[in-house]
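The data blocks that follow each hold one structure.
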Structure P
Amino acid sequence: MTVLVALGLALAATIAGMILLGESWFQLLIAAALGVVFTQFAFLAHEASHRQVFTSGRTNDRLGKIVATLVVGMSYSWWMTKHTRHHQNPNQVGKDPDIAYDTIAFTVESAAEQRGFKAWIVQRQGWLFFPLLLLEGINLHYISIRTLITDKSIKGRWIELAMIVARVTAVVFILFWFLPVGMAFAFLGVQLAVFGLYMGASFAPNHKGMPLIPEGTKLDFLRKQVLTSRNIRGGWWATWLFGGLNYQIEHHLFPSMPRPHLAQTRQIVREYCATIGVPYTEASLMRSYGIVIAYLNRVGLTARNTFDCPMVEDLRRA
């Protein structure tokens, strides 16, 4: 509840600041702050989806739906379905939706399937990863809305769509009522760019560049979760910055465990993994980003090389 109250105050402060500041390009700083606040709300919705906030599952779902849909502007049902599949089979080819192709290819096979401009991006995707994340905010909103419209199996989808429409209407009204048109568009662009960058930069270090589980492979629960996850070192500031996702291994082993308990659990899990000989991976924030970029470049370049002519390759080596 403390986090919820703090985020509510932060949201109110950014909105009040935007209104009071008026016609000024310093509004873009408030837009960036709002992108951070919305990402922190997304972390809270993530925790609610894992039953970490309240003891009641129904209360957690209500909070998650309100926060994700009405505040952040994304479908809670779409997120729940996607994220549940990820937790069940992290980094498993054909089962984890987080490694399915979507502009970025996470497997050599999916990279090799791309043609034209998509292939050009894939071949440089490591270096383009963070610039592309500036568009991820728009992408997340688009996919969740598209899913709500097209997937008739989602219960309460029209309620979620109504909540998203109400949220978008309120944002547009406030921005274009208090700001000039050009500034309002710039404000919206910066907010979405920061939101997408922050979201992508928070989730990518945890699994990208870790081993992929081939389709059909069977692993026990502990190895499935530990071998595919990476923790981020940093202590309390990393816990705040990533909403507890810096303890990704412990989160995957105990998904309903609230973030304040993850640090202590890490000590127990590390010792147990060392005892049974299961690799336990941790890295600094910058090191983890370096691993992600190198991995994505390797996937893209490997896919490109599969189309090279063998004779040309022989000449290159000569």
Structure Q
Amino acid sequence: MASSVLTNYTVPMEWINYHHLLYFWTVAREGTIAAAGRKLRLAQPTISAQLKLLEEDLGAELFSRTGRKLVLTETGHLVYRYAEEIFTLGRELQDAVKGRPVGSPVRFRVGITDVVPKLVAWRLLEPAMKLGDGIQIICFEGKSTDLLARLAVHDIDLVLSDSPIAPEVKVQAYNHEIGSCGVTVFGAKRHATKHRKGFPQSLDGAPFLLPTVNTALRLAFDAWCDRNGVRPQVTGEFEDSALLKVFGQAGVGLFIGPSVIEEEIVRQYRVQIVGRIPELRERFFAISVERRVKHPAVRELMETARDGLFTRNANK
């Protein structure tokens, strides 16, 4: 009787072939079918055929090809995230059966735009690291548009940026301003000594390393120079803020950075302060798909940044 009742209420289900999912997950992690074949000890045609079957089952392409490398599509990113969770649970199941400690940490996937200084990123993420063993931080760096696309498909939880989402970017997300600070001009000893006197007019004609023109800080700095009649000699433009500072350390030119981390910049890159521009503000944003954030690491990051990092340095 019980068997009959259960049979009557059986609901048809679409099943995923988990072997195919494993092959997809391995290719995504390894970057190429050849590398995945070596990992799985399978021939490349076998893996290619299984990937094709998985795409047919899901009704979507999971990879696009860039040169010899396979790149995840938006759907591919979504499937990869679920595959990661599935195989993590599988490992936990094995641990539980064998009596080993189980319990996976809460993953905090954060995208950091390449113009955000690494020291600022660390200071913002540090509170989340202190939440304990229950949080695992996974950082991705890249251009704002690429990171926002991943945010839209829930492949990452948060984007840290120096600017809000531009109106033309068609992503449903929310800007949370977490603080702002003034800007400090730094340089190697010989440049700092030469241009410190008469600051800021001394910056006129000075060799300068700057962020690229598509960044909020560069636009603000150029506007400040126009207002103050200062025309520096731009000797280099950089997308990566850390690389810019390395060139500054080598004495190629002066550079600017957030005043809230000026002590760390001086110490880490062995440069000197030329002067401060408090009216030139660098702003930082946490961008999420939620208006009211729920992720514990995101909440901790935002609350600590607003009440700590930028509040303590409000005069900078």
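None of the figures in this text is laboratory data; all of them are computed from the coordinates on show. Source: prediction; values computed, not measured. Cβ atoms are built from the backbone, for glycine too; each structure is taken alone.
Thinking of P, Q, which structure, once FRET efficiency 1/(1 + (r/R0)^6) of positions 15 and 71 (r between Cβ atoms, R0 = 30 Å, to 0.05) is computed, gives back 0.60? Working through the options, I get structure Q.
Which of P, Q yields -21000 for helix-only ellipticity at 222 nm (-39500 (n - 2.57) for each DSSP H run of 4 or more, over all residues; to 500), as computed?
P
For the structures shown (P, Q), FRET efficiency 1/(1 + (r/R0)^6) of positions 63 and 191 (r between Cβ atoms, R0 = 41 Å, to 0.05) is largest in P.
Suppose log10 I(q)/I(0) by the Debye sum over Cα atoms at q = 0.06, 0.08, 0.10 Å⁻¹ works out to -0.23, -0.41, -0.63; of P, Q, which structure was it derived from? Corresponding structure: P.
When relative contact order in percent (Cα under 8 Å, 6 or more apart) is computed for each of P, Q, which one produces 20?
Label of the originating structure: Q.
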